Structure 1
Amino acid sequence: MTDPATTPETAMGQKIDTSVPHSARIWNYWLGGKDNYPVDEEAGDAYTAVFPGIVTIARSSRAFLRRNITYLVREAGIRQFLDVGTGLPTAENTHEVAQRLAPEARIVYVDNDPMVLAHARALLYSSPEGATAYIDADVTSPEEILKAAAATLDFDRPVALILSNILGHVADHDQARSIAGRLMDALPSGSYLSINDGSRGIDPVFEQAQDAYNDSGAVPYNLRTVDEITAFFDGLELVEPGVVSVPQWRPEPDSATPETIAEHGGLARKP
């Protein structure tokens with residue numbers, strides 16, 4: 001844990017605000033990471049006091065991403081990944097999973113949080129055969145993201161676009177759909193879109209905890225209905241079993257019967 005009495009700065013000179021809880025750092029705390037501050041622990045503990053299941057959601061989301069990437073590499077033959085809103089590095093990051101299976105895989109991470117930028121050195125570690133790059137950009141600027149990503153990724157070949165728990169930070173649903181669409185429009189046929197987000201209409205206690213968090217002064221995160229999450233994949237070919245609660249998306253064969261939690265996601269191919 002970093003000394004909260006200091007005001008940390010990243011390698012780029014950007015100050016990290018440790019007086020306000022931040023979703024990426026709280027998520028890191030729930031995943032068992034150490035890249036967070038007392039204000040994040042307090043917000044995370046307040047959340048879990050109302051809804052302890054958020055830890056299961058966080059960990060199930062990470063497992064869903066791992067299974068997505070495994071499918072993309074092994075079954076779809078994807079070797080390029082654009083991970084937007086990656087958050088702080090934890091275990092089983094996109095490049096670790098992809099390059100373990102295909103060392104030549106190329107990954108571009110995108111985030112605009114100063115603390116994530118401070119950890120870019122860790123994210124940039126790559127296998128000798130592949131490449132890993134980091135872009136400091138906002139999800140609401142898809143053209144900027146695509147221009148920078150083109151330095152590492154070949155947009156004439158299929159790319160997997162990953163939007164994991166990021167579109168909830170875009171309050172307007174139409175704007176969130178537009179962002180996903182503009183990013184996918186730039187990718188060739190055979191590319192894939194992976195999305196998972198917190199879902200509304202499944203667990204009222206979760207919704208109560210999230211509403212309280214959004215009212216706390218932290219950067220809000222907006223839950224969406226399953227139909228709204230499904231709409232992100234319009235025009236694409238969903239991979240079976242479609243948009244489901246994330247533990248139910250192609251679970252490991254030896255796993256217990258997966259439960260339904262308020263986090264839904266899917267994977268789809270661009271025709």
Structure 2
Amino acid sequence: MAADNALGEFLKARRGRVPPAHADRSAHGRRRVAGLRRDELARLAGISEPYLTRLEQGVDRHPSPQVLRALVRALELDTDASAHLFVLADPEPVRPSETEVTPGVRQLLDTWAGSPAFVRNRRFDVLAANRWARALAPLYEPGHNLAREMFLDPTARRLFPGWPEVAAQTAAALRAEADPRDPRTVRLVTELEADDDFRDLWARNDARPARDELKRFTHPVAGELALRRQALTVGGAEQQVVIVYLAAPGSPSETALATLARLP
């Protein structure tokens with residue numbers, strides 16, 4: 001992640017993913033670029049090619065909302081990618097990721113008896129976790145970074161039977177939630193790009209925040225678990241996210257979570 005030109009990188013990457021035929025021109029013949037050429041995107045968005053060049057090169061970093069909406073339509077961005085584009089064009093300074101978890105939030109984690117729950121910031125640093133989260137997987141121990149563990153720790157590939165999908169979700173959520181102007185985020189992404197899988201996923205420029213989804217785990221003692229993830233923002237600390245995993249009542253996964261509770 002290049003903090004000095006995150007907007008330009010995003011525009012170029014997403015331009016390369018729009019089929020040339022969508023520019024209402026023949027997609028046949030030799031083309032030197034994948035997706036749309038710069039002049040084609042400029043025409044679709046109703047802006048000049050020199051202006052689009054300035055945006056992609058980082059010379060102009062803060063296009064107007066009207067230009068951004070035109071780019072959203074031309075690039076065929078979904079809701080999540082559109083929101084990410086507007087964040088990249090935001091001239092506001094970097095918002096620091098809170099690292100202090102209030103006693104009330106820590107108490108909340110413990111009230112979810114039998115359900116793994118933890119708090120992370122938007123750079124995916126784990127800030128606090130209850131005993132069930134720590135028993136579910138070492139990566140939920142406070143002090144760990146979920147993205148780093150996902151791509152650089154081999155145990156994550158064994159923990160998630162659908163690792164490729166979970167890894168793609170992680171990369172997309174990191175891009176959507178982390179501030180590309182944050183120096184610590186830039187260093188994290190640089191470190192992760194040593195991994196081929198992360199580098200390929202990051203180059204796609206997918207942006208999708210964490211959502212309520214079903215995740216599957218393979219625990220060495222409790223066995224297979226299918227847990228519904230809930231993601232909640234902490235009031236008064238918008239840079240923190242509470243994640244809780246819930247098992248369907250009466251399901252084998254609920255029994256497996258009870259096994260976790262008996263672990264030392």
Structure 3
Amino acid sequence: MHTSYRRSAHRARSYRGEQTFGGCLVYAGETLLDKHLFVHRVSPGVFDWGPDADDDRACQLAIALLAPTFGLEVAVDEYHLFATNFVKRGLTGDSWTVRSQALKQSDLRTKFAHREYPENTALNPEEIDIATIDFDEIDYATEIALVRRYQDVLWMKGNQRANLRRLQEIHTGTLDPAEEPVTQQWVSMNLGLTAGAAKRALVSEFETMGELASWVLYATSLTDRPHIDGSTAKQLRARRATFIRWFGGEEYIPQYDDDQQTLTATDSGGTEQSVDGF
């Protein structure tokens with residue numbers, strides 16, 4: 001799964017800073033370094049560096065240097081450490097030049113017990129609720145927190161922001177994945193089946209994703225359907241997490257209507273009886 005941010009579009013071989021009457025300017029190659037407020041907004045003003053630098057402005061420079069070098073998660077998680085360890089200690093004077101390779105030293109993003117670090121102001125996953133998020137306003141730090149909060153039920157293929165929007169629609173009731181049609185493309189790409197007859201049988205047998213998912217997850221046996229042998233049944237059962245992610249949570253998958261239990265049936269003695277090879 002990917003975001004719309006592309007590190008390659010922002011990378012530079014070297015960076016340089018200049019203190020001017022208008023403030024502290026930083027260049028990525030020959031162009032001004034973007035502040036990367038769309039990653040995480042700590043300070044919308046100018047950058048700052050050196051031992052007397054304003055913490056927020058140093059943090060924003062740290063984000064702008066880390067995101068193209070390491071990606072969004074490192075920038076969001078470790079910018080406060082990098083701001084203290086490098087921006088305020090390694091960049092000094094009215095002007096400086098640093099090659100991007102020099103930013104990759106691991107100790108620049110390590111927390112040292114004797115140093116005071118500014119607070120990392122990015123949201124924690126437990127502080128966020130997808131139902132109330134405005135996706136037209138969020139930054140990448142919020143997106144990362146959402147992915148971590150809902151990682152067990154989030155569809156992981158394609159564009160990350162689009163998948164989060166889809167999950168929000170499911171959770172707020174504006175989209176019912178159970179009503180979506182079963183397509184040959186979806187079955188081929190997501191169920192890992194090798195038998196063409198089995199794929200065609202599923203598309204022919206089930207009209208909606210709700211019908212297909214409830215059967216795969218909750219029917220006692222799958223081999224009573226045409227072209228579904230024991231091996232194919234195992235492959236389908238192994239896609240349980242795929243269905244849960246597509247539906248945004250198991251609670252959104254309809255129950256199967258044959259009044260039977262799910263993958264195992266429990267006899268009166270309390271022992272589980274295997275079905276379809278499980």
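A few remarks follow.
- Structure (1, 2, 3) behind the derived value 47, 42, 38 of Cα extents along the principal axes in Å: 1
- Structure (1, 2, 3) behind the derived value 2.1 of distance in nm of label points 7 Å out along Cα→Cβ at positions 63 and 119: 1
- For the set 1, 2, 3, ranking by distance in nm of label points 7 Å out along Cα→Cβ at positions 135 and 215 places 1 highest.
No lab work stands behind these numbers, since they all come straight from the coordinates. Computed from a predicted model, the values in this text were never measured in an experiment. Cβ atoms are built from the backbone, for glycine too; each structure is taken alone.
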